[in-house]
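The structures considered in this document are given below.
Nothing in this text is a laboratory measurement; each read-out follows from the coordinates by a stated rule. This is a predicted model, so every value here is computed, not measured. Cβ atoms are built from the backbone, for glycine too; each structure is taken alone.
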Structure P
Amino acid sequence: MLRLSAADALLTIEPERGGRITSLVVAGRELLMWERFRTIDWGSYPMAPFAGRLRDARFMFDGRAIQLPATEGPHAIHGTTLDRPWRIEDDRTISIDLGDPWPFAGRVTQGYELEPGRLRQTMRLDAVDPMPAVIGWHPWFVRRPRLVSEARAGEPEHLTAPLELQFGAERMLQRDADGLPTGHRLSPPPPPPWDDAFEGVVSGPTLRWPGFLELSIESDASHWVVYTHDEDGIAVEPQTGPPDGPNLEPRVVVPGTPLTIEMTWRWRDLTG
């Protein structure tokens, strides 16, 4: 695994577990969902070479029908790299080669920079074969961060005030009964709860644990998915395209022109 530290923050990345961040501890408290039964329900993991659900686990490309394994009901979900081992390139970089069941050759690389009050992440997909692709991240933030060190001895193990989310966007992608975009937009978006994709973000996501910490998320993502139905955590997912992107809005990545995305988390203390 990789471990980075800066001031009161400790970041743990486990390449063998799908290239995911398995822990981010700030001021002695864990901010990410710890391990749960389903691979897609914890930590912060990369989604590549597609993000969200892929309808019926299939799409058409260059006159070919591509069928992938169904991993969420009849659909495929969150790409093909989140449960495969990644390689360590150096102490801040990991990578993985795309392969079976994805029929196009390429490589995905992630980089990390941890500084006091800030984590910057990058992802790049380099295509060997032309391919439709969407990349992004799926971080799960805990509603009540638990104490995992003696940094604040005497405090309760879990914070009592739940996580608050501030988020605003111009449009929400309408979804059907399978949770997949229909191609129509809703403007303005309805209020939460959400399991939805958004465009035209007007106020970047801010997560606030009252009396403890505020964390803002910045990204050059064109789309965001926000999931608030889980009683233990909230997912806020920046990505380069919508769910079911290879069918709904195919973006072709070609050799020599990589698909990239950046994400930065900034946090500040609220203990006063």
Structure Q
Amino acid sequence: MIEVEIIGGKEAPIQVQVGPDGKIYYSLLPGLFVWGLSLSEARDLVEQNMAKLLRERPEMGLTLKTVGSRRIWILGNVATPGVYTLTTPVTLLEAIAAAGGVTQVPGIPGESADLTKSFVLRHGKPLGVDLKKLLHDGDLSQNIYLQSDDFVYLRPVASRDVYVLGAVATPNIVPFTTRMSLATAIAYAGGAGKYASQSRVAIVRGSLTQPSIATVNFHDIMEGKMPDVELEPGDLVYVPQTPFMRLEVFADMVLTTFAQTIAVNEGRNAIVPNSAAVGVSLPVTATP
């Protein structure tokens, strides 16, 4: 939505919308194609065409009022999860507040979101934002400005899952049972794939910003040469296809795969709103 006015003119400013054809329609002018132009370029275009209708070239003013094609995803344990229109600069805290804030889970005292496993995904990679420091400790250095297509996920604390990813038959989120071992979790995911490198299966535990990673020889476990490993809720199990290089590079790849998997699963239930809005608003509820 763009506000157009003749500087010094008697007429009030008029708001025009860039249509699906990329054009704006102002005064008696035919549709002017402005898609991809800067505001100054669009202003020059309007001035040139208005000069054909007036005795002299007018001085035009163009102001960007709203942007309806930029969106962010706010899902997980918030009051109103969904896709939100991003029309003005918005911080992470403002976005979470617009989604109604973190909701309290009935019957579960204390924290209602697992902030250590919550994340912000941008361009397919998790950012180094510590949501626990932001929401629990009030560390405003973590309060970043969001960008179009950012994905914010607040993991419910009641979620007791194990994530089995990588070279398995069916990479999946496995519900945690009373006791769950590495072999059981991989079996739930259909077992290791044909070309899996079973000698160094990774188990990632702890927060996403400061994870601890251990490697296990899953082949020896299956051969009975070493005991099985007990897992904990929230563990990430990653079965690589080939032996990896540096441990920190491998950990980054595991966490990226985890965040992408969550984004795909959560995003399936979120519906993109059709109407434009000012600021972050007009969510369409996603099924928890």
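Can you tell which of P, Q yields -5500 when helix-only ellipticity at 222 nm (-39500 (n - 2.57) for each DSSP H run of 4 or more, over all residues; to 500) is derived from it?
Q
Assign the value 1.18, calculated as Rg/Rh (Cα atoms, Kirkwood Rh), for residues 125-188 alone, to the correct structure from P, Q.
P
Looking just at distance in nm of label points 7 Å out along Cα→Cβ at positions 117 and 205, which of the labels P, Q belongs to the structure with the highest value?
Numbers: P: 2.2; Q: 1.4.
Largest one: structure P.
Among the shown structures P, Q, from which was the value 1.9 of distance in nm of label points 7 Å out along Cα→Cβ at positions 197 and 237 calculated? Don't jump to the answer; show the numbers that get you there.
Numbers: P: 1.0; Q: 1.9.
The correct label is Q.
For mean projected area of the Cα convex hull in nm², for residues 21-76 alone, which of P, Q scores largest?
Details: P: 4.8; Q: 5.0.
Once mean projected area of the Cα convex hull in nm², for residues 21-76 alone is worked out for each structure, Q has the highest.
By the measure FRET efficiency 1/(1 + (r/R0)^6) of positions 5 and 173 (r between Cβ atoms, R0 = 41 Å, to 0.05), tell me the structure among P, Q with the highest figure. Intermediate results must be reported in sequence, preceding the final value.
Working: P: 0.60; Q: 0.15.
Top value of FRET efficiency 1/(1 + (r/R0)^6) of positions 5 and 173 (r between Cβ atoms, R0 = 41 Å, to 0.05), among P, Q, belongs to structure P.
On percent of Cα pairs over 32 Å apart, which of the structures labelled P, Q is highest?
Numbers: P: 21; Q: 43.
Answer by largest value of percent of Cα pairs over 32 Å apart: Q.
Computing mean count of other Cβ atoms within 10 Å over residues 53-60 gives 12.2 for which of P, Q?
Derived from the structure labelled Q.
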